[in-house]
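I've put the structures underneath this note.
No lab work stands behind these numbers, since they all come straight from the coordinates. From a predicted model like this one, the values you see are computed outputs, not experimental measurements. Cβ atoms are built from the backbone, for glycine too; each structure is taken alone.
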Structure 1
Amino acid sequence: MTAKCILFDLDGTLLPMDTDTFTRVYFKLLTKKLLPYGYSPDELINGVNAGVTAMQVNDGSRSNAEVFWPRFAEIAGDRVLDDRTLFDEFYAVEFQRLSASCGFTPRAKEVVELCRELGYRVVVATEPIFPLSAMESRLRWAGVDPESVEFITSYETSCYSKPALGYYRAIADRLGVTPEECVMIGNDVDEDMPAGDLGMKVFLLTDCLINRKDADIDRWPHGGYDRLQSWLRSLEDSES
């Protein structure tokens, strides 16, 4: 079946970065922002982590945002529900400093533009644990205009997290296509490649490869950005 939609992971794919460094700086900035309002670092770190864990096991019955905030409040107190504007301010201001903790490659914009030139619909299929405003910021850090993609997964619109097949199925349903009409491109063996189990074509980008279980990656098309661009062009040729 002819591919119509290209799904890109963000962290480690369009945005080369070290997740541990990003997380450490994220919590440093968040605690500094909220400390004057009576939040302790432990409350914030434990609360956010608990909320993220809840999103990672979401069963699809509620959005990730609807799962995150009550779980966060169980740790940090119900006041977080009244202070959500403070978190909005954080993502608008302090969060932007995290761009310095991320890498950058011009190849990200190049490959997105190539997909658009080839006539594909482009989606950013990133782990939906942040609000859309944060996702859009991170995409800009990668050099990609959020307006140039059709859809970005976020905690407001997603009811699953990777690697749940429901996450990938929901994207296809939203786009009005079958999984077989989608291509998933990512750098994480455990989180991105399961899209293939749903019938999506997959490509494993190895520039920032995450392969926790040392899986044999030869089972999937894989390589760096040069190989990815060649593969996308050959995909187009094979389906024309």
Structure 2
Amino acid sequence: MAHHGKRVLKSRESVERTKLYALQEAVKLVKTNATAKFDETVELSINLGVDPKHADQMVRGVVNLPNGTGRTLRVAVFARGPKAEEARAAGADVVGAEDLVAQVQGGEINFDRCISTPDMMPLVGRLGKVLGPRGLMPNPKVGTVTMDIKAAVAASKGGAVEFRAEKAGIVQGSVGKASFGDEKLAENVRAFVDAVNRAKPQGAKGHYLLRAAVSSTMGPAVRLDLATLQTTQSVGT
């Protein structure tokens, strides 16, 4: 049997596993239980009524969190010439073309987000087996294959979070840090849920948003009352 410390046991006891908490109450509880010696990340998990194995039920998108993620992302840009200069001026951490492709193929991946101009995609496509499993492959659907490099880099640095439904129809993503104020975390949660609602695929039948929970890196999950999230679409549609 796994041994859990007193801190972990105490935090678990403070959360009723079957209770649905209003968003504001859930945020307070998550912050209270984030007692690690580092600034814990707050994660949102949403169970959706979709089967991602079917192409018309795939959920994917990007959300620009109004209060950022609290994390500084390293951004890589595949571009040449003026667009490469635009990327550097916008604050990209890694910029390159064939040289960057070779770097990634060699196992050197020192970035958290990847952006590409459309003309570079035939080259970047060779990195699918490397970048794909890490969730780093540029995709026009989430704005990471674009000619507007300045805006894409700014969004990535400013709190853009990509999301994608996993095999079980679960979407997960960071919505900030435990050090954030209650309202800032709540605003980020609502923005994330709104974005997932807007990404509802045509093939989704019946209830779409099934369950949602928030948690910190080391803390227990707190189930959310979906009615308190003030989403752009009605819950369960």
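Numbers for the structure displayed
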{"read-out": "Per mean count of other Cβ atoms within 10 Å over residues 59-66, the highest-valued of structures 1, 2", "value": "2"}
{"read-out": "Structure from which -8500 was derived, helix-only ellipticity at 222 nm (-39500 (n - 2.57) for each DSSP H run of 4 or more, over all residues; to 500), options 1, 2", "value": "2"}
{"read-out": "Structure (1, 2) behind the derived value 1.00 of FRET efficiency 1/(1 + (r/R0)^6) of positions 51 and 75 (r between Cβ atoms, R0 = 25 Å, to 0.05)", "value": "1"}
{"read-out": "With Cα Rg over 2.2 N^0.38 Å, for residues 67-162 alone derived as 1.25, matching label from 1, 2", "value": "1"}
{"read-out": "Read-out Rg and Dmax of the Cα atoms in Å, computed value 19.3, 59, structure in 1, 2", "value": "2"}
{"read-out": "Which of 1, 2 yields 26 [relative contact order in percent (Cα under 8 Å, 6 or more apart), calculated]", "value": "1"}
